Structure 1
């Protein structure tokens with residue numbers, strides 16, 4: 001989820017902690033829990049430091065080890081160790097438990113959105129996402145803000161016990177509704193390889209990605225109706241370019257961050273642009289999360305690369321112009337099979 005939601009959840013958990021008599025009975029422990037819960041609710045995203053090594057490193061490592069099962073208690077212990085000198089003579093066990101809960105909820109909420117996490121590292125590098133709630137969920141945000149307002153009139157523990165009960169019911173409704181929609185679509189597209197639903201802000205509206213042997217279908221499901229908006233054929237006009245496409249760390253880092261990357265080739269006078277687009281993220285016909293590589297005309301030499309987010313067509317064109325203007329050969333690598341470029345989702 002987005003950072004603002006994680007912060008709200010951190011404060012919400014601090015309010016919920018008042019149901020713990022050990023916390024509510026100590027003003028010092030209450031203060032420590034507030035600080036610890038907010039930090040714990042954001043700690044796994046401290047992997048933003050990978051951006052110092054470049055956007056491709058961040059693409060590869062965001063939501064990987066920092067969101068894995070072994071790191072959950074370690075995050076809580078680290079935060080506890082930092083806070084302990086400032087809050088002596090309190091129950092460190094109770095402080096640890098509330099910090100740990102904040103960390104667990106952070107990773108759990110990330111599992112429920114479309115990005116997912118590599119939560120099973122180091123045992124498995126699989127990306128796991130349940131595709132239930134959007135990255136920024138207006139219901140979760142609004143109900144937290146309403147809860148904070150209610151704190152002026154009611155006891156914090158009771159308020160946020162109700163708030164989180166409602167959120168659990170809300171998520172359960174989304175799970176059941178998504179399951180029903182998926183069943184309906186699979187019953188209609190009986191020959192589809194996969195049907196993926198991407199959650200939107202409205203519980204009644206979902207983006208849909210349907211993969212067949214020949215193409216990808218993009219659409220919107222709304223009020224018991226599916227509208228196909230865009231179709232992308234899998235067959236490329238430049239199969240030889242893709243077949244002999246050289247590898248590069250920037251592209252490999254991007255491909256390791258998603259199971260939904262698919263390559264598009266655009267020919268230029270002096271070479272080829274290959275754009276690996278993440279098919280989960282779409283605005284009409286525009287895919288903002290991608291990796292770009294510019295190859296020489298013989299398809300063997302890499303001139304320049306890019307990976308990350310382009311939030312508009314104008315920004316994308318600016319990036320492509322910058323890449324094309326680079327005349328320096330940055331890499332000559334061995335080719336890899338075309339089938340390794342797109343890794344199908346297990347959904």
Structure 2
């Protein structure tokens with residue numbers, strides 16, 4: 001891929017990425033597109049769903065599709081921050097400390113069941129997710145580029161878990177739910193695994209350099225002033241809603257713009273449409289808001305609430 005690649009050509013390369021992941025993740029095209037869009041927007045993904053629906057497989061398929069390094073951390077209550085970032089080890093032969101990098105230093109990092117670790121351990125990811133670096137014993141180390149965190153959590157089991165801090169939830173660009181397959185797709189998935197898993201033979205659709213170029217191209221997708229105002233109106237409306245205790249942060253508005261740009265690029269366009277923003281709002285904002293406690297709104301689904309707020313805002317013509 002060259003710097004002179006058109007947005008239409010870039011859309012074709014994005015389609016190849018999506019199709020490649022779909023060789024492994026069957027019957028969930030919308031989820032795959034949303035995950036790919038987050039990757040192109042340089043954002044991190046939180047997958048909240050029940051066990052066995054393909055959360056880990058999605059992370060592996062994304063990593064292999066972009067020729068990226070992949071590492072997995074199984075979060076547990078006894079996991080320490082140094083188990084993630086790395087540690088300085090004293091070398092007796094040289095008489096000095098040598099830094100041994102942790103699994104954080106990769107392209108795609110899967111944090112499996114992230115809510116099983118203590119808040120202190122969870123927060124060890126914050127710096128890398130926001131600033132692309134990690135500080136160990138006062139020394140800063142750059143993480144690899146591109147860098148994507150895919151974290152999973154099980155919404156059913158509560159015992160032995162620690163809810164993600166609100167500040168960390170805000171670091172995830174999108175929250176996705178994969179859901180169960182319909183019977184036809186589930187049958188197709190089972191048949192595809194009779195002679196082994198498709199992930200074992202999955203080949204890259206993009207090189208890491210191509211991915212970086214696509215990420216830069218996504219950042220150049222045009223967002224008209226009226227659509228910037230539309231994004232601001234949506235974010236502001238979450239803060240003014242009487243059903244929410246806390247609305248979306250300014251980072252939420254910025255991520256909504258970036259994610260909408262990536263969505264446009266996936267569709268081969270160099271400009272954002274209002275529909276890109278509307279379709280992205282719930283995935284980008286729902287995990288950043290808190291519903292009022294102790295009221296009849298306390299059990300509301302935040303995705304549906306965000307959709308309702310968006311529907312109440314006039315769409316720019």
Structure 3
């Protein structure tokens with residue numbers, strides 16, 4: 001019997017002061033978020049995961065009792081303590097799930113542990129974390145939530161059908177067409193986001209140079225566009241012919257038909273630089289469920305609720321994790337009959 005993913009039916013209803021994609025994006029990242037910092041402590045473990053090329057990254061482990069382990073991967077220039085990562089870890093932990101929150105290579109407390117930078121096609125990094133996790137707990141259900149860049153990488157992993165795969169995926173605002181998103185983020189008011197990314201990326205490149213990890217010195221200014229950055233830095237440091245070659249090889253959009261892992265894409269119609277119109281010509285497999293919320297910006301999703309406002313995405317992620325667990329367990333029961 002086929003079991004379908006059920007849509008999260010609670011709408012994102014923005015307050016009057018958070019209407020529109022730009023307001024959602026900016027306020028979604030500026031407003032305070034619940035969720036304690038993710039650091040090694042009595043209730044949080046820390047481990048290094050070695051990638052086959054010799055690099056290492058750092059993962060934080062939060063315990064749970066549900067038999068479900070959810071792996072979180074952040075977006076461009078983020079780390080495990082990006083507000084959406086902390087908040088999601090708290091939401092899932094409250095539901096009894098284990099959480100493995102991963103820093104992409106070279107990010108957060110993993111700075112200096114990787115000779116190579118991360119990018120949106122580093123599926124081998126996700127593989128390494130999942131392999132370590134499955135060795136640690138082979139009896140768990142292993143889900144993966146990727147935000148923005150991490151979401152595209154998760155979908156690409158599923159499309160490539162690489163082993164080991166997670167039992168289910170949620171990709172939040174994934175830039176499935178990397179070139180299109182890189183062009184859109186350089187237009188109009190979106191330049192604010194581009195400059196924020198570039199400020200952080202410049203710091204990361206400078207840190208790599210200080211540690212002797214870059215093949216050469218790069219002259220990157222705040223005026224550098226993301227497209228130019230990928231041409232100047234990402235391509236030569238990561239083995240691509242050019243930024244465009246990187247976009248072509250690492251965009252998940254043309255590969256969605258190959259996905260055989262139950263996957264949910266959550267995105268917003270007013271995301272300023274990840275245009276959901278890209279999906280109109282896509283032919284995703286039957287295992288991909290697309291949820292396009294009318295408003296939410298880029299990983300913003302500020303909605304009315306409580307005394308003033310709350311985070312719509314928290315409820316959506318809890319719902320879709322429940323749905324993926326339900327689907328997977330239903331398939332297991334059917335296979336045993």
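What follows is calculated from the coordinates using simple rules that are stated; it is not laboratory data. Just so we're clear, the structure is a prediction, and the values are computed from it rather than from any experiment. Cβ atoms are built from the backbone, for glycine too; each structure is taken alone.
Brief remarks on what is shown
- Structure responsible for 28.2, with mean count of other Cβ atoms within 10 Å over residues 145-152 calculated and labels 1, 2, 3 on offer: 3
- In terms of mean count of other Cβ atoms within 10 Å over residues 81-88, the structure with the greatest value among 1, 2, 3 is 3.
- Structures 1, 2, 3 were shown, and Cα extents along the principal axes in Å at 70, 49, 42 was computed from 2.
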